[in-house]
Structure 1
Amino acid sequence: MSNIAMSSVAKITKTARLHASGLVIAAALCGFSGQAMADEAEAAAAPASAAAPASSGSSDDIIVRAQRVNATHVENGGGAGVLGNQAAENVPFNLRSFDETLILNQQPRSLGEVLDNDPTVRTTYGYGNAAETFVIRGFELFGDDIGLNGLYGITPRQLIAPELFESVQVLNGASAFLNGAAPGGSGVGGSVNLLLKRAGNDPLTRVTAGFTSDSHWLGSFDVARRSADGRWGVRVNGSYQDGNLGIKGEDRRTRVLGAGIDYSGDKLRVSLDLAYQQVRVDNLRPKVTIFSTTLPRVPKADANYAQDYTYSKLRDIFGMLNVEYDLADNVLLYAKAGARDGSERGIYGGISVNDAVTGDGYVTALYVPRTDNNEALEFGTRIKLGSEITQEFNIGGSLNWQVNRNAFDFRYGTDFNGVPNNFYNPVQIDLPASVFVGGNLDDPFPITRNKLWSVFASDTIGFWNDHILLTAGLRLQSIETKSYNAYNGGLLDSVYESSAVTPVIGLVVKPVDGVSLYANRIEALQPGSIAPLGTTNQNEVFSPYKSTQYEFGGKAKVGPMFVGLALYQIKLPNSYAIDLTPDDGLNLLTFGVFGLQRNRGVEFTVNGELAHGLRLITGLAVNDAKQLRTSLPSTEGKDAKGVPDWTANANLEWDTPMLPGLTLTGRVTYTGKQWVDAANTIRLPDWAVFNLGARYVLAAGDVPVTVRFNVDNVANKRYWASAFDTFATSILQGQPRTFKVSLSADF
């Protein structure tokens with residue numbers, strides 16, 4: 001394992017070298033020059049964070065090496081929570097990582113645009129504000145519950161700028177044992193973990209300038225160095241971008257700055273990271289709340305029905321300390337701690353449609369000031385024993401503290417319906433009058449305090465030279481939440497405290513080299529509910545909700561290609577109030593965990609190099625999400641709203657042989673039909689968008705320069721992208737055609 005045998009950078013390097021050697025063999029079969037391919041394979045083996053080093057060779061050599069370093073790849077594996085960094089074939093889970101070359105090549109403005117490359121993930125927004133939410137296996141993952149180097153609560157929430165990260169790791173499925181309970185209560189269907197940038201083995205000095213239509217400019221730098229003995233590494237990177245985007249009037253400004261220093265000794269490894277992110281979004285095109293019985297027609301792709309007074313301003317300062325120590329060759333001690341100070345302020349806008357024919361509806365506004373102060377800690381040990389029959393023990397614990405201070409000012413006009421307006425022909429209005437205020441708008445006091453702690457232990461037993469790997473583990477998780485009343489000066493309102501044990505059992509069988517079959521039973525964990533006032537059991541505290549997942553599948557390496565298949569089922573409990581004795585005429589409601597959502601599906605993914613210079617990232621996901629044991633006959637057995645019946649992606653890159661240094665790219669994204677409402681009366685049609693692009697590497701002396709050009713949504717298709725929303729019946733419009741161009745120089 002990388003955490004025992006090597007640093008994470010060395011792990012990535014080793015994997016890349018294995019991939020590169022496969023390219024050499026494939027190229028030899030296709031008739032390519034052995035020496036030329038050896039040079040290119042060495043470039044492909046360099047860490048993703050390394051630039052193509054300056055060379056005294058010909059410009060053709062510089063171009064070839066830089067083109068290979070810039071190639072977009074998917075890493076098959078990544079962080080498996082407390083099990084550490086793992087190759088995909090060694091864990092009984094569906095796990096993959098998108099590296100920083102993809103971020104550099106595609107110029108995404110947010111984490112959601114990175115995850116758009118994953119055929120099993122779809123992105124939507126929160127209500128009225130710039131808050132990305134991700135849908136994995138038909139369940140939501142909040143931005144609040146994105147991990148950072150394995151810790152919850154440290155990542156910026158709402159919007160995450162991707163420039164600071166060298167890897168975006170996606171684990172499909174429940175993960176309460178692996179990661180602990182997500183503090184925000186989401187992540188039932190999957191988790192995302194981000195890795196901050198580290199210095200690679202080669203020096204890096206990169207500057208980038210870019211432009212996104214209509215008038216959005218960016219500039220960034222990335223510098224990394226390692227000491228002569230390779231023990232010390234420093235990496236500093238930053239980015240600034242500002243201007244209007246393809247949606248009319250929507251303006252985004254992003255500033256990020258990150259610095260990391262790491263030390264890798266014979267037994268001790270230490271890293272320290274500090275980062276800053278500031279994002280401001282003005283005139284964000286909001287989701288549309290539906291009160292009509294039919295679906296509104298889609299406006300022009302670049303239409304904006306936001307009010308000019310709307311904005312979101314987000315600022316985060318965060319950092320982490322990681323320490324690993326090899327107590328012996330087979331014993332690792334580790335600890336990591338992180339903290340985040342976050343500040344948010346914004347006027348969020350909503351628009352509703354009451355009549356889909358005329359577009360008549362209402363606009364509303366909500367002013368929210370908010371601050372967050374979070375700390376997290378994880379510690380443990382990994383012990384590996386045996387030779388023919390191996391055992392790897394993971395034992396440790398985690399703590400997470402979160403304090404949220406906020407207030408809110410509902411500005412819904414003279415009544416609580418909002419101000420009349422028209423969706424098809426929106427009229428700019430003055431900020432509506434305030435009708436309801438909660439908390440102190442000038443100096444928000446605490447609204448919630450969360451404390452989560454857990455202890456965990458697992459054992460992975462390997463038989464027959466690890467051709468069979470059996471993992472079993474338990475995690476005791478405690479969740480404590482204190483809620484404060486926003487209307488009486490912040491006095492303590494309620495206390496929720498409960499705990500649960502979440503087990504895991506997983507099996508990996510490798511019948512032949514390059515093939516692994518797997519199965520798992522694992523759970524997700526969410527805070528339970530408190531019975532509301534007016535019910536017969538008011539104030540009853542329910543145990544945390546456990547969502548049980550069963551999954552089995554397979555993974556195979558076919559030359560330089562990697563294929564994965566997963567079949568799963570997840571059952572999520574739901575709570576509501578019902579009359580348990582309807583015949584007594586008293587109409588007494590009892591609150592309890594009566595409902596269930598059952599999601600079943602299939603995921604199929606393929607990535608790798610089809611032929612020399614031809615790379616593919618593709619896959620599809622099929623999801624059958626059902627509402628069971630609901631409180632209403634109209635929803636019983638119906639599909640869950642906002643969950644596409646199937647999704648598919650295909651990304652292709654081709655290094656053209658006729659013009660050295662030129663790479664052509666393309667991506668198609670397909671999303672199937674999805675219901676807008678729980679009763680399944682309004683449905684979004686399926687949609688597909690196409691992206692095209694090219695990048696060209698040239699040599700300016702000894703400096704490789706890369707020019708990138710991308711067009712997203714080439715046909716400027718207008719479409720409803722998502723109907724996923726936990727709290728409302730709302731829909732999100734897809735992005736318009738967008739042009740992106742950038743130029744990078746690696747000195």
Structure 2
Amino acid sequence: MSNNSNLNNESPNSRASGPSPGKKKHNMEGVVSLELTYRFMADLKKNKQKREAFSMIDLLNTQLTNTRIKQIERIEQTLICQCTEICSRYGNIPIDEMYTFGTQTFTLALFRRELVNNNIEVDKPLTKFDEEEVASHEIVRCSPDVTVANKGENFDDLNKRQQQRRLALIKKRSQKSLTFLSEYQLSPKAIVMTSPIGKECRVCYDTDSQKLMKSDNLRSVVGIMDRFCISEAAYHEIAQLYPNLPRTHSVINTRREMTATFNIERVPGDVNGARISFRCELHKKLQDVLKENPQQNKVMVQLSVDGTHVSRISSYVVFSFRLVDMSDSHATDDIKTLAILNCREDYIKLKTSLQPLFEEINSVIEDGHVNIDDKTVAVKIVFCADMKMILTILGLGGVSCNHACAWCLMHRGDRHNMAHPLDYFNSDDMKRNWRQITDHAVQCEFGVQHTPLLKIEVEDFILDELHLLLRITDLLEKNLIDEVKTRDEEERTTSREKPTHMDKLVEAIKSCGVSFSFWEEKETRKLKWTSLTGQEKRKLLAKLPHKLQGKLKPNTEEKVLSLWSLLYEIHSKITSLGDVDAEEVFHLSRSWVQTFLSLDKHLPGYSEKNITPYVHCMVYHVPFMIRKFGTLRSFSCQAFEKRNDVIKKIHQRKSNKWDPTVEALQICKRMEESSKSKRDKRQYTKRKPEYWNEEIRLNRQAKRAKLDRINSQPVEAVELDSMSRPELRDYIRGKGVRTKANSQEYLLKLAKGLDT
């Protein structure tokens with residue numbers, strides 16, 4: 001509604017139907033009449049009593065269809081007086097006369113300027129008040145306070161204290177206007193307004209909700225800055241461009257408050273590192289689990305330690321844990337980082353630096369449970385990592401030792417023997433256990449050099465399926481590249497044509513949707529090639545055998561390609577989410593090794609010495625892990641590897657290098673805390689499977705081919721004869737040669753010599 005009109009105490013004559021003597025014609029033409037029945041006016045009064053925030057004009061406007069009445073004080077008072085009088089007369093009317101009394105009408109006289117649409121005639125007489133129209137035309141108004149003088153001040157021109165007072169006044173008056181929400185069992189939480197310059201102003205009715213909302217938003221901002229390595233200076237510049245963002249000092253204070261809650265301690269010894277309590281972190285994690293599922297009384301905790309190169313001269317060892325989820329979830333948000341060390345993967349350094357952490361974990365293992373708010377939760381701890389770290393934690397030597405298997409006493413000379421049954425290396429005489437390893441450490445027998453760091457039984461050590469895939473496919477890749485390299489060298493000595501076997505192999509690998517190239521080191525003259533990720537390895541196992549048909553030696557091609565196909569089948573069964581048959585995995589793995597060894601007579605790289613501990617574990621120990629724990633996909637270290645990538649990025653882009661491990665652990669803990677308030681990502685449905693399976697790969701391949709063609713085009717020859725002396729001098733300087741000569745002929749001759 002518009003503001004009040006100044007009528008100068010002038011009222012229209014509702015009885016006149018035309019111009020009367022003594023009045024001007026244009027005044028009478030500006031008068032209209034609106035007829036209201038007594039019954040309608042009585043219902044209007046009742047609705048006014050139910051909706052105190054509404055004026056009589058607001059309620060009357062909900063019944064009009066063609067026009068609306070402006071907020072005029074004269075009309076408001078007339079309606080109030082007339083409706084009050086009619087309601088009082090209703091109480092004295094006999095019942096048999098009520099209908100006749102209710103059909104009587106009252107004529108409300110209005111000026112046309114008091115209507116919003118003054119060119120439209122007023123509606124027909126209003127006989128019955130429709131309450132549903134009021135519900136469908138809820139009008140929320142904050143009527144101007146007549147006691148407050150309107151100075152015409154802009155909200156943005158007020159100082160901060162005056163703005164707070166203005167917002168408090170708006171909050172008080174808007175609460176009254178929003179009382180109608182209670183009829184729908186709703187309550188307002190906040191209103192958001194925008195000033196003329198675009199500044200967002202918020203009024204919250206619930207103070208606790210306001211503080212909580214602000215805290216969650218700031219924590220989310222801190223988490224985003226940590227996750228994407230955004231500096232304070234960069235955020236400050238963005239906040240200056242967009243005033244609606246939280247101020248930089250608020251974000252910094254929130255980050256300090258979050259960091260202050262973490263009880264991070266430095267590790268003992270001479271290693272730069274930081275750690276946090278395992279019991280405290282496990283307690284927090286289990287509290288969140290019990291909130292979602294109060295009936296949970298048993299959990300399985302997966303520990304993992306992994307080393308990662310963060311720079312050319314620095315390596316980190318990251319100790320983490322997570323609760324095992326039998327689904328296919330591998331989110332880094334589920335990872336809880338316990339310690340970060342700036343050292344290599346060494347038993348002595350780990351034992352010295354992480355001794356307090358190992359004591360905490362061993363105490364939980366001995367207890368077998370933790371108490372969470374008067375509730376006992378059974379805890380089962382397992383350890384999953386690559387072969388090197390498992391051997392280190394158990395106190396064994398490296399993979400080159402005679403007894404390099406962490407689960408049995410097998411000698412390296414018997415590693416290739418596939419005649420043993422499945423239970424042979426898992427019998428009581430051959431398998432290892434924690435007490436046996438402790439006894440062997442005293443005598444340094446069977447490859448044991450130190451006592452185990454964790455009191456976890458050997459059968460609860462699980463080999464990571466990701467590293468199992470990487471290390472075995474590395475062996476197949478090397479043998480494949482060595483084969484085509486040897487064929488190229490043989491053809492280079494017997495034929496004048498350029499050999500193309502290596503180029504065909506690279507082309508076949510790239511056609512699988514994998515970026516791949518090879519090069520030769522300048523110092524060692526050794527052939528190197530691209531290191532592929534786990535996802536890229538899976539692509540090669542699935543697609544490469546079909547791409548290499550007819551491109552290898554005819555007498556061995558079938559067996560070589562069958563190794564790739566069979567390994568893909570084995571890995572698919574190991575990581576399947578359904579039920580896995582351990583006996584089937586054993587027979588497939590043993591068949592794979594037999595096929596591998598049968599190529600020894602024809603190709604190098606397939607001999608008995610190339611049967612690594614990973615291959616032995618795939619045949620004889622992975623089936624037992626499947627029997628006990630089910631699919632190895634649930635214990636994959638893929639999420640831990642992702643966390644290592646995040647820590648590497650933190651070291652390179654976020655750390656000040658003064659105290660890098662403490663800073664990295666603080667950032668990891670802040671990211672874990674802020675993940676609770678992280679937004680839910682939109683679920684994208686791939687409606688065109690053919691595009692995502694094939695077309696997108698072909699499009700990207702075409703783009704790469706186009707760039708290769710552009711880069712391979714010859715550079716246009718430089719016309720040296722048309723150059724001036726300054727241009728020739730700049731050209732020669734660009735070639736790395738400095739000269740003081742000033743002769744045109746000498747400079748031209750020198751430039752042509754450099755060009756050739």
Structure 3
Amino acid sequence: MADQPKASEVNINDEREVRRAKRQSLIDAGVNPYPVKSKVTAHAAEIDERYAGLADGEDTEDVYSLAGRVRALRKQGKLVFIQLEDVTGQLQLFCRVNDMEEDSWALLGQLDLGDIIQAEGPVVRTKRGQLSLAPRTVSLLSKSVRPLPEKFHGLTDREVRYRQRYLDLIMNPEVRDVFRKRSQIVSLIRRYMESDGYIEVETPMMHAILGGANAKPFVTHFNALDRDFFLRIATELPLKRLMVGGMERVFEIGRQFRNEGMDLTHNPEFTSMEAYCAYSDLDGMKELTEGLFKMIAREACGCEEGREVITYQGQEVDMSGTWRSVPLSEVASEVVGEHIDMDTPIEHLRELCEAHDIEWEESWGAGKLLFEIYDELGEATLVNPTFVCDYPEEVSPLSKRKDDDPRLTDRFELVICGHEYANAFSELNDPVDQAGRFAEQVAAKDFGDDEAMGYDYDYVRALEYGMPPAGGVGYGIDRMVMLFCDQPAIRDVLLFPQMKPETVTKADIAAQVAGAKTDNAAADLDTLFSDAETGASALAGATRDTRLEAGISRDEAHALLVKYNEDPFHVSHAETLEGLMRHFAEKHDPENVEFWGIVGLLHDLDWEKWQDDSLHTVKTAEILAEAGANPELAKSIQTHNSDLNQELPEPTLKMEKVLWACDELSGLIQAAARMRPSGSVCDMPLKSLKKKFKDKRFAAGCDRDYIRKGAELNGLELDEMMGSVLEAMKAIAPVGDIYVKDEADGE
């Protein structure tokens with residue numbers, strides 16, 4: 001490791017370096033800047049409350065020891081004023097040279113904003129009326145070697161706030177209040193459930209069989225059993241096993257893991273509560289839900305009983321009284337201006353979808369069409385708490401059917417301010433019916449639905465012993481906290497939300513390890529850089545600084561394309577990729593737009609003729625070499641097939657990562673556009689594309705994992721990458737807009 005720089009070598013313009021030098025000088029003087037012991041006998045808020053009546057200029061003999069972070073420091077001759085912040089608030093330290101031990105006074109000259117210190121002395125109120133502690137001793141508990149953000153502007157960059165939550169908590173006290181309130185809400189939920197006779201349980205987080213919801217899982221390997229397991233996506237099936245065993249009321253608050261995208265209301269790792277009550281039904285779950293939400297409004301938000309009214313993002317939400325229960329078809333009817341239900345002719349439902357620019361498919365029945373109208377138009381109109389009931393069986397395959405109409409299910413979703421907060425069912429307890437539905441799920445998996453459940457033999461066996469009729473409900477705890485804390489995004493209520501990888505350089509690591517002394521052999525800087533768990537470090541310098549020459553012109557490249565590709569679709573796909581690559585080159589590497597474009601144009605040059613994964617792009621390299629092209633052109637093209645041919649180079653340049661991101665996703669976008677009335681990408685919303693991505697039976701040939709890796713390679717969240725490529729497709733239209741319909745042709 002590098003030695004600590006000498007004081008004469010310190011760059012005084014580098015505050016971090018100056019602070020590290022102070023740290024070292026303290027150590028050299030025999031002062032430990034990170035001692036083991038500390039002493040706290042009071043907090044700022046306690047002192048403020050206890051001595052609120054102390055007169056101006058009055059001293060006391062009441063001695064306390066406080067500890068906290070230095071938030072302000074001002075020296076004035078023989079006086080030093082320090083604003084000390086602890087978990088309860090701030091208190092001034094009124095430091096007077098004649099009151100303090102010599103070592104403590106000398107230490108004040110070494111302090112910086114952000115240092116954590118301990119101060120002991122009596123409580124006083126200055127002549128100007130400021131309640132203070134007048135220290136006799138001050139000791140350093142932790143030297144801060146990295147400066148805090150400038151205090152007048154604080155920490156406002158959301159990327160930094162979420163990634164460095166510790167810094168966000170330091171700089172923004174209101175953020176700490178949100179997480180205190182979150183803790184209070186979770187505690188209130190537990191107390192409410194226990195008071196209603198529910199038992200809290202813990203069930204496994206690793207499942208051998210995927211079940212309880214339709215979602216793409218995270219997979220991990222269990223070494224002791226030499227078998228892959230799923231991180232759980234729901235707690236439903238283990239909890240219902242407990243009801244079979246006689247535990248009539250159970251609930252669990254815990255983490256779930258779904259390997260999906262991130263947006264304002266979704267995070268791959270989230271907290272839910274599921275509860276199940278034997279001999280109850282959907283009405284019982286409504287009663288439980290209404291009581292729970294009203295109690296939180298009173299206890300956490302200060303509402304009066306009978307006046308449970310809160311504000312969420314500028315909207316007043318009235319939770320008082322009896323909440324509305326409404327069939328899904330009624331909400332759909334309200335937004336289209338006419339009565340529609342399961343008996344409405346399918347042709348008319350399709351007409352309504354087209355009139356409101358809602359995509360539909362030939363295979364959809366009345367239930368699915370009704371749901372799409374509700375989902376696209378109706379849900380957003382519901383502000384006050386509403387139980388939306390009677391979901392079509394077509395969109396609720398694991399729900400118990402209603403006795404009076406088997407086309408509908410005994411299910412509700414609680415909607416507030418256009419968002420879902422609870423999902424409840426009268427639980428299916430027929431083992432034969434359950435076995436059949438599992439069989440349907442496995443069949444769906446065989447058709448490419450990687451969110452479908454597996455066949456859980458043990459769960460069916462449990463039902464065969466008999467499970468009482470029951471009501472079940474699941475709540476998204478993070479969304480509940482968003483609602484009651486008036487926060488716009490799920491990341492604002494997660495202490496450590498998932499983030500795209502951060503780029504860390506060797507210089508960043510070098511600055512941290514400089515001067516470190518180790519007892520044993522320590523790794524060198526290159527090894528540390530390789531080992532750092534950033535994931536995105538390779539992105540640094542991924543774009544070339546020099547101009548790249550393809551060795552062939554665009555016209556020559558296009559001539560090769562049509563020579564080896566007779567299918568118009570393959571030529572069109574190549575031209576689409578050329579347009580996308582040029583679009584992104586303008587942003588990332590404007591000096592090499594032509595090179596990027598030719599990479600896109602020729603990326604599948606050999607596919608039509610050979611159609612062999614082991615030969616794909618290998619033949620392209622041979623063709624390009626014969627044409628006199630720069631070998632770098634073939635190398636960049638070959639990277640997009642490295643997942644199927646491990647002998648090929650993996651993508652490292654930004655150009656190669658963009659090619660990976662655009663290739664498969666552009667095909668999915670075009671397939672989705674084909675389903676739209678216009679046939680065009682230009683009027684396609686991102687929401688529509690995301691729904692098509694989640695439906696594994698749509699464009700099943702588009703590899704979703706390949707698309708996900710494209711996002712990972714580019715350091716983007718999946719939704720972010722999908723939005724970026726969709727906007728690029730719109731920007732290059734009519735190139736790539738291959739299914740657009742001529743208005744003169746009517747449909």
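All of the numbers you see were taken from the coordinates with simple rules; none came from a lab. Keep in mind it's a predicted model, so treat the numbers as computed, not measured.
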Tell me which of 1, 2, 3 gives -14500 when you compute helix-only ellipticity at 222 nm (-39500 (n - 2.57) for each DSSP H run of 4 or more, over all residues; to 500). 2
Suppose you compute P(r) over Cα pairs in 20 Å bins from 0, in percent for every structure in 1, 2, 3: which one lands on 13, 36, 34, 15, 1? 3
For mean projected area of the Cα convex hull in nm², for residues 188-491 alone, which structure out of 1, 2, 3 has the highest calculated value? 2
